[in-house]
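**Student:** Okay, got some structures for you below.
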Structure 1
Amino acid sequence: MAEITRREPSATGGAASETMIKTGVIDTDFLKDQRIFETALRMIHPSRRARIVRYAQPRDRRNSLGATLLLMQMIEDRFQNPCRLAWKAAPGGKPFFEEAPELYFSLTHAEHYAACSVGDVPLGVDLEGDTSVSAKVAERFYSPTEKEWLRLLSEN
């Protein structure tokens, strides 16, 4: 799991503010064991459980549950029992916890991986399957940091 702390200078000259973002990735293959899957599914709030079981493909159900478990692990230091938080959806479909509107999170999954980012500011995370990106697309849309990662990866 990666943690990023960013200090923003105050616009008024006061103390700088800190932004905390955590991101984690999990391999969801362990959920292929039906006993583990069923046990984990029973642990989470019924509102989230209902969404997970609606997925048609078993892999999507495993990945969604894996992302949920990762989120629960990432926020357990803030909530006594995070598995019991009720999930709601904003008008655009983005999930949130009614009991913790100040907590922002984003979930994603691809292939047999799930990822989650959590922070105190609006954020997003995305995983893509094994695809290649043209240099032209990377140059136009990637941030300088992402371009540097791509350069380093291509050297290896």
Structure 2
Amino acid sequence: MKQRFNEKGFTLVEAVLTVTLTALLFLGGGLLYRNSLEQWYWADRQSEVQDNLRIGMERIVRDVRLATDITEPVPGAEGPTLILKQGTGNIITYELDADGELQIRRASAQPVTTGVITAVYFSRTAANPRLVNITISGRSPENPELPVVTVRTAAYARLAP
């Protein structure tokens, strides 16, 4: 058989190999894009939960700082309820209801956050009764498989002498 050296074009093997490698590259890129999108979605949901917890925490801290008396928890105790009395005579109660909403009882009672909070915890020490330790935990109501986020802080109450 006579060999021809000036033939132009690709052989069938070269074309199949090129198509296969291109398909593998696109498949890898698609998987990378999908994983990146899932990570972004997860981070966005977690960020939303953290924002809601932060807003709830800021509201509680503001009320604690304005409190002239703290009825519950008593110094040296801890619990899921916080009862404050402000200088104006308003009594404010924070507690978690059955629907997972941190309820505030006062003249304009409304939830601090909606369905995000899963646990709330207040504590005071006998050594420093003005200091209130606050812990709030929550998770995304749309994605309960995401991990629980916990926010902790402490605030000093004004407390009347």
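We did not get these values from a lab; they are worked out from the coordinates using the rules stated. These numbers were taken from a predicted model, which means no experiment stands behind them. Cβ atoms are built from the backbone, for glycine too; each structure is taken alone.
**Student:** Match the computed value 10, 28, 20, 11, 7, 6, 6, 5, 4, 2, 1, 0 of P(r) over Cα pairs in 10 Å bins from 0, in percent to one of the structures 1, 2, and report its label.
**Tutor:** Only structure 2 yields this read-out.
**Student:** Okay, next question. Which of 1, 2 yields -13000 for helix-only ellipticity at 222 nm (-39500 (n - 2.57) for each DSSP H run of 4 or more, over all residues; to 500), as computed?
**Tutor:** 2
**Student:** By the measure mean count of other Cβ atoms within 10 Å over residues 116-123, tell me the structure among 1, 2 with the highest figure.
**Tutor:** Once mean count of other Cβ atoms within 10 Å over residues 116-123 is worked out for each structure, 2 has the highest.
**Student:** Work out which structure the value 0.00 belongs to, where FRET efficiency 1/(1 + (r/R0)^6) of positions 28 and 60 (r between Cβ atoms, R0 = 25 Å, to 0.05) was derived from one of 1, 2.
**Tutor:** Only structure 2 yields this read-out.
**Student:** Using mean count of other Cβ atoms within 10 Å over residues 36-43, single out the structure from 1, 2 with the greatest value.
**Tutor:** With respect to mean count of other Cβ atoms within 10 Å over residues 36-43, the highest-scoring structure among 1, 2 is 1.
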